[in-house]
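Several structures are given next for inspection.
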Structure P
Amino acid sequence: MDDRDELLMTPGPTALPPAVREATSRPLINPDVEAEFATYYESLLDKLARVYDTDDDVVVLSGEGMLGLEASVASLVSPGDEVLCLANGLFGAGFADFVEMHGGEPVVHETPHDEGFDVDAVKETVEAHDFAVATAVHCETPTGLLNDLDEVLGVLQDAGVLTVVDAVSSLGGTSVPVDRVDVCLGASQKCFSSPPGLTTLSVSDPAWAKVEDTEQDTFYTSLEPWRDPSFEDGEPVLLPYTHSVSNLYALEASLDRLLEEGLATVFDRHESVAEQCRARGRDLGLEPFPADPDRYSPTVTAFEVDGRATDLKRRLEADHDVVLSTGLGERADDLLRVGHMGYNADPDRVERTMDALAAVLDG
């Protein structure tokens, strides 16, 4: 448990493992002038690529996970580009806002928030347009829905459409089809169980080519300055700006934990704990959302509570020192969300959470 009694079981930020918290207190290296940082940073990127399970380049940006969503659009979308936004949740639909901000023309292919994407319907939409880029979300955190994107990504690949996938709430907690994605987005505060403040991306060669062909009208949200960092022996690494070194230390500690446990074991742990959470919820008369078990995420469970979410959240925190999240948007008070990702994918932590929820429901 943490030093304090409060149990933070939100779907990001998560509680931090002791080793991750300790890592943030390490003495700083100056990344702009010390060659030692170049060696460190190159090793960090190697570890991140192993967690991504990719041979593509990986990038770490200083900024919360939302930065990755905007940076991918800002870097890949030219004015007038048609962009397919696959949406069955708030974050999927939200990509369209970024596309409009950067001059693109979003085409939103929307399905209900408790359903996946029909591959044939997506194919029809793709054939009717000339898409430069397509965006999708792997795990819709507000509803606990996990999208099976394999076939959809195949359709987009066959059509030569670059793909951007928000895997912020799934990367490091379950298998992500990174090898079929051109830009795959992660974030430090979710399954990595690191402090908020870093965005991670994998970037394919075709995506880099599109970045080079796209006029960059932004600096901080552009990926272009991050391509090919210089790792010359005895020289500082050349980065666009001073990186968040303490957050990088924490991220490295998080990656070490994942790699030491082994990704297959990590994924199995998440599946097991998610089932434990859902089973306890059903025992309490709560049904997971969505209703289709094939759509359940192993990193977050949303329970339907019919207008009681805000009250339940308040009582859990006040009476039991357990912090959960409500839903978002129209479902803000109808869904109560348990984050069992990263460090919180632990049977004891989930058991304490559900015991507290049982007590509140009985009270």
Structure Q
Amino acid sequence: MLKRTPLYRAHVAMGAKLVDFGGWEMPLHYGSQLDEHHKVRRHCGMFDVSHMQVLDFRGNGARGFLRHLVANNVDRLKEPGKALYSAMLNPDGGVIDDLIIYFMSESWFRIVVNAGTADKDVAWMRKQLEGSGVELSVRNDLAMVAVQGPEARSKVWQVIAGSESATAHLKPFQAVEYGPYFIARTGYTGEDGFEIVLPAGNAEEFWNELASAGVSPIGLGARDTLRLEAGMNLYGQDMDEKVSPLEAGLAWTVDLKSERDFIGKSALLGKPVTRRLAGLVLIDRGVLRAHQQVLTPHGEGEITSGSFSPTLGKSIALARIPKEVVDGEQVQVVVRDKKLVAKVVKYPFARNGKPLI
């Protein structure tokens, strides 16, 4: 039996094509994936991300616990509402999951983890929590809706009365509580907008109010092309427990400079970095897909995520390649036994409605 979010009935009513996504029955699209992609880049759209897991950590030892748990440094979180993106590593330096940490007070940190890894994450965290005095609450009573695009904030302000005064000051990666809503200026599309956590019982009404305000529902298909254009990793494809964050384009999230110790730090310091995550733009005709082989003068690589980019009108990919390969260099990708030419580029490919390549 597939799991369903509190918005399942709304998806059915809007004609969504539903698919199995990591054990959840989720909307792939509501008609045209291409149209949905462009709506987010040019206007705005809403995503059901209630399958992602909200976790609350409470107790005076929460900060100390997180200092050891994740690779990024939570000591950077000083202002209430500030958020931090990080990887949570295993002792070998592989990525258990990537997550966002919100600092609300010294006795309350909120973390959002991926749907497909939620059970594994919670089990790992509980094991590390033993004896810490910190309480972990799995918030299955909450839903989450992302509203993304250049018109996203104004649409949310239209639907949540009075929220503009409470959220207009928010910078990216900041959050605030407003009534029953937890509103964060975060997202997974490369566009501005909010991710809104709210009681599960209120989710369907909120979704329908957004729709009445002209916000289009967006499925997983467009969500994937949007995040790929924005150069954002997808857990299970661009990284996993066998991949170091230093080879997954996440070095900027790993604090190796401070004296703080964290799980996986010694492994990262002891392993040479031989690969890097790079962008590819296909020069020949074809479509780049995950797991295709990349041939370079310095050795082989592999595409981790690939698709046609609606914004660029070209096929693009993220690929793990030998670190010696430089941006601007041409490589070959094996597509159906043919060697197609692609150019190595610095990602992201597009953000804020504009192509960057």
Structure R
Amino acid sequence: MNWAIIMAGGSGTRFWPESRKSRPKQFLSLFGRQTLLEQTFYRLRRFIPRDRILVFVSESKVALTRQLLKIPAGQVIGEPVGRNTAPCALWAASYVMRKDPSAVLGIFPADHYIRDEKAFTKTMRLSYGIAGQKGMPVTLGICPDFPHTGYGYLEMGRRLAPGVFYLKQFREKPDLPSAKKYLKSKRFLWNAGIFIWRADCLLEAGRQYLPDVFKITTAIAGEGCSRTSVKKLFSKCPAISIDYGLMEKMTGQILTVPVSMGWNDVGGWASLKKLLARRSDDNVSQGKTLLVESSGNFVRSQTKLIATVGLQDHVVIETSDAILVCPTKKTEEIRKIVSALETAGMGQFL
């Protein structure tokens, strides 16, 4: 049977001051009334039954997640510490295998934007089918529409079937000249970080390439493992991603499916601005704002009026206890503010 795993344990520091430890990025409502996590869950419901969707979150967010999604306790797994995506994926595969030895898992980030959900659903059905038949991992590749330097890339090899290709190799985030070459060649895709994998094959890959993580996560998923034991064991796992820990060691054994579906990883305020409706002056404003002789800004107010004069290409975000002012081109560095707050002992703002 087909299952879905939502990985929702990240912190989303680039969305400070709205993103906090108490309510990280995936729990924010950035598009409409639903949170990013809710949107991900209901998007998956188009092709996965509700009772076969599991959500992995930090332990402190288990109750919030259950409340938002209205799912049983057994479908929300609390991670005692963050250990990146590979330990989470192997834990999920071990857990599901005990319920369904034939399971095919889709592994999804909790915080992406997808405009064309019909294209997404069609691609997922193809990907689940291929992964189940071939026993090979399928990674989703986004057809690029400009030379992005902030994403990793997937290089397509020979075609296996209509719409399915062997993955030749992963490429790290490129410089601009390389990204332009990738775009022109039409052989490269953005790495969306979405994987479809038969559970038994994922566990075998873990046993071969990450044996320590495999042993720990299979023990955690076993019967009778107490919460104290889970915390002790999972803390021993190295923090490593699926890409680095597994996929990059499996050259020639991976498939990729290209898709155009209006995808964005919503990495920060600047990328969110690109997805929202702009005014004639190229501003995006939300809440109580007054922008005079200003252009190219993203201004978002929760409670107070934000007024600007002559402001160009900035992000201004107001919450009840903090205000961010940052040039749009510097939004990738907002995490430095979070680090500075920690160093200064200003934990009340984190």
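Points worth noting:
- Given -9000 for helix-only ellipticity at 222 nm (-39500 (n - 2.57) for each DSSP H run of 4 or more, over all residues; to 500), calculated: source structure among P, Q, R: R
- Which entry (P, Q, R) yields the derived value 25.8 for mean count of other Cβ atoms within 10 Å over residues 88-95: R
- Of the structures P, Q, R, the one that 41, 14, 10 was derived from, the read-out being semi-axes √(5λ) of the Cα gyration tensor in Å, for residues 240-311 alone: R
- Comparison of P, Q, R - label where percent of Cα pairs over 17 Å apart, for residues 72-119 alone is highest: R
Values in this text are rule-based calculations from the coordinates and carry no lab data. Note that this is a predicted model, so its numbers are computed, not measured. Cβ atoms are built from the backbone, for glycine too; each structure is taken alone.
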